[in-house]
Structure I
Amino acid sequence: MNYNPVPQPFSLGPDTTICPGGSFVLFAPITTDELRWQDGSDQATMLVDQPGIYTLEVSNPCGVETDELVVTMSTDVPLLNLASPIPWCPGDQVTLNATQSFAANYLWSTGQSVPSIVVVTPGIYSVEVFAPCHTASGLVEVIAMNDCNAADDIYIPNVFSPNDDQINDVFTLSVSPDVLLTSLEGSIYDRWGNLVYSSDVIPFIWDGRFDGEVMMPGVYVYRLKAKYTVGGDEKERLFTGFDIGQGAVSN
């Protein structure tokens, strides 16, 4: 009489995630017992290149052992919207937020590994966000204001350089923590008066492009109308000025 021991318990491994276009191989345990994967195949290996539930059954006349592995496909891409620069005055606590809508890992230049940090000194701060299949990085500059006695600080940076160095790549308006913007309308014109950008969305952000193309260095006039509250008071302010090429912005 032949004696067949019950198949030994086995594991295909922990549930895992694959990236688009990625793959790996599952290995059945070394055995003379019958193998059957979820697709009916009886091979010793199974190629995993799609999300799903992968099941292996090992059987003989004396019993059956099974295990399954859940594979998901990650499509999460980190996106960073770090407004820069951010005005700062002595005593201010500035929150820098890189939070994603999905599980991710974070690493700030301060050494912290949390979605958002609070900084109390001016400087350039960087963050890296790691998702299973993608990584994003960004920089944000916290700058000391010259006049910190103003009750309602609204700041337009004096540098605008859309050169993808992640420092002042966009033309935007920044406010101090005690200011709440309620309405913002803005337009930007080239030196000949042609409208190249307009928006009534908060925050107002122009990336230096028109019809998808980066504009040439030159003079660009802006007009921003802001309504905001500070200390419970409602206020309205009009900003006009010009951006010179990739350099200074003057009010």
Structure II
Amino acid sequence: MMSDDNAKRLMKELGFSEDECSVYFELLNKPTGDSIEGVLSQSKIGSHETQEAVKSLVEKGLLRITSNRLEAAEPKIFVSKIQEMNRQELTRKLETLSENASQLLSILEPRFWETRLGIKPEDILEPLRDLGQMEVKTVAVIGDATREVLVSAETFGWFSKVQEEIYRARERGVKFRVLMTPKDPDTQRRAGELKKLGLEVRQPKEDWYPVRGTLADNKELVFLIWANHEKGKPAKYFRPHFSTNAGMIRVFADAFERRWMDSRQL
């Protein structure tokens, strides 16, 4: 029948094999189904091929087993299931494609511009592995400071990691300006401790700012950028970086000065 041929063609386009189509259509025309033995003996294809087709059709939801009998499932049920399976598979393929494309871009893009401009990405930004390495780099940056250190924080919860280096920097006469938001008693106590050390501490006008960083002498910058700020969701950040590039430093410094002018003293 023409309608059967068209249906089989569509099933094949959805990923079904010729054997699966054959077995399903044999049972589609039997309202009460057939015994497993009957399906195997009456099938137009080989016994092994029939067994494999039956197994696959049951897994995909096209056939159901009831009291040792095989019955064709209602089409709208399995079609919906197949659509969802194909949708999930396409999503996985798209995710893989996107990931591969991003990796390819990260490999080729730097080479493209390096050969044309003579600039290497690492000349502008040095990626840091994680927050732990960022803290280690921040200690080193503060240790190199001779004049002034600018700190853009929120709660400055990592103060204990750089505390000793700040003490030593203050003994060298290094000035510190810190932007932070004392949201709770712990942060308020921390701000008070910073002020006792002689650091200038101010609260920025905005409740939240997506950039955290430390800039020493307008020469060395350690920073990260937060990617989201949604209540109830874990915060995500872009990979921390270190830079001595004048352009990157200028962007951070200008933003800090603007926020400093709009802030209030604690």
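Out of I, II, which structure matches 11.2 when mean count of other Cβ atoms within 10 Å over residues 19-26 is calculated?
Working: I: 11.2; II: 20.6.
Going through each structure in turn, the value belongs to I.
helix-only ellipticity at 222 nm (-39500 (n - 2.57) for each DSSP H run of 4 or more, over all residues; to 500) was computed and gave -18000; which structure, I, II, did it come from?
Details: I: 0; II: -18000.
Value -18000 for helix-only ellipticity at 222 nm (-39500 (n - 2.57) for each DSSP H run of 4 or more, over all residues; to 500) corresponds to II out of I, II.
Out of I, II, which one gives 55 for percent of Cα pairs over 28 Å apart as computed from the coordinates?
Working: I: 55; II: 58.
Matching structure: I.
Quick one: distance in nm of label points 7 Å out along Cα→Cβ at positions 51 and 75 came out at 0.7 when computed from one of I, II, so which one is it?
Details: I: 0.7; II: 3.2.
Derived from the structure labelled I.
Taking mean count of other Cβ atoms within 10 Å over residues 123-130 from the coordinates of each of I, II, which one would give 13.6? If you can, show how the numbers build up before the last one.
Working: I: 17.8; II: 13.6.
Attributed to the structure labelled II.
The numbers here are math on the coordinates, done by the rules we state, and not lab data. Only a predicted model underlies this, so the values are computations on that prediction, with no experimental measurement involved. Cβ atoms are built from the backbone, for glycine too; each structure is taken alone.
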